[in-house]
Structure P
Amino acid sequence: MEPFWKTKPLEAMSPQEWESLCDGCGKCCLAKLEDEDTGQIHWTSVACRLFDAGLCRCTDYAHRLARVHDCVRLTPENVRTLNWLPATCAYRLVADGKDLAWWHPLVSGNPETVHQAGISVRGRVAAQEDALDEPEDYLPYLLQEEP
């Protein structure tokens, strides 16, 4: 029997199936800067104030949208249009008709493989967003490439 992500469109997934697509990499919880002239996204090593960098999880997932004004709730509609979702994001991959990688917990059966494969931001967060005030403060934390 084929796994649900190969047989169901995103819109038909149950809430549990939808949530299980998240691989726990934490990349979407990093601050990103957009070049106003080119639209290019520049990744930083600055995490949301609710992000636990060791666990690669939100510390208040249920209330994140109310507590963080620029937190984006991923939906079947917006994962197809968000230009900052990383290339490894399961939501993006499934939306594009692609399969999940070997390290994805749904494939491996182990939530640690995303970290073991070096896909997650574990060990790569240099600062928390609430410690910085101005966009210029983020510049020292710019990454050379997508994490």
Structure Q
Amino acid sequence: MLNPNTLPWSGGCRCGQLRFEVTEAPMVTMACHCRGCQQMTGGPYSLSTLFPKSGFKVTAGDPVVGGLHGEIRHMHCAHCLCWVFTEPPGMPMVNVRSTMLDDAADAAPYVEIYTSEMLPWAETGAPHRFEKFPDDGAWMPLIRAYMAKAAADG
């Protein structure tokens, strides 16, 4: 688990032109197995870490919208086009691609979603699994449990 006692954290895209800093504890880590994430990452799932928006800031570069260009804003580096973070509409959080953290070694997924679309060989070992997107009532207990465990482990 990501240790909130080691904040702040930094990260960025592959080419380094888009950089960010995180100053607040992560809310939860996830793997999404949906076909859309498979296509956007070129891999079997996308890995992400959810942070409060108030604790996230871009420190270099100007992100551009990529992916589907719809209501959900998938933000990419304007130069190398890496998918770096997502801004869920109307939500006070930012969903950072976990592998974009400079040190992602402890960002193992706590939750897996869309396991109904999971490639059969792509399990992550996350302790919580959902066939689709969990209903709204499931998220807060997961977030509280993740944050409590991360704080206790730190």
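All of the numbers you see were taken from the coordinates with simple rules; none came from a lab. Computed from a predicted structure; not experimentally measured. Cβ atoms are built from the backbone, for glycine too; each structure is taken alone.
The table that follows gives values for the structure above.
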quantity: Comparison of P, Q - label where mean count of other Cβ atoms within 10 Å over residues 34-41 is highest; calculated: Q
quantity: Of the structures P, Q, the one that 1.0 was derived from, the read-out being distance in nm of label points 7 Å out along Cα→Cβ at positions 26 and 106; calculated: Q
quantity: Identity of the structure behind 33 (criterion: relative contact order in percent (Cα under 8 Å, 6 or more apart), calculated), options P, Q; calculated: P
quantity: Structure (P, Q) behind the derived value 29 of percent of Cα pairs over 24 Å apart; calculated: Q
quantity: Read-out log10 I(q)/I(0) by the Debye sum over Cα atoms at q = 0.11, 0.16, 0.28 Å⁻¹, for residues 42-113 alone, computed value -0.34, -0.75, -1.26, structure in P, Q; calculated: P
quantity: Read-out distance in nm of label points 7 Å out along Cα→Cβ at positions 2 and 58, computed value 1.9, structure in P, Q; calculated: Q
quantity: Among P, Q, structure where distance in nm of label points 7 Å out along Cα→Cβ at positions 98 and 130 as derived comes to 3.5; calculated: P
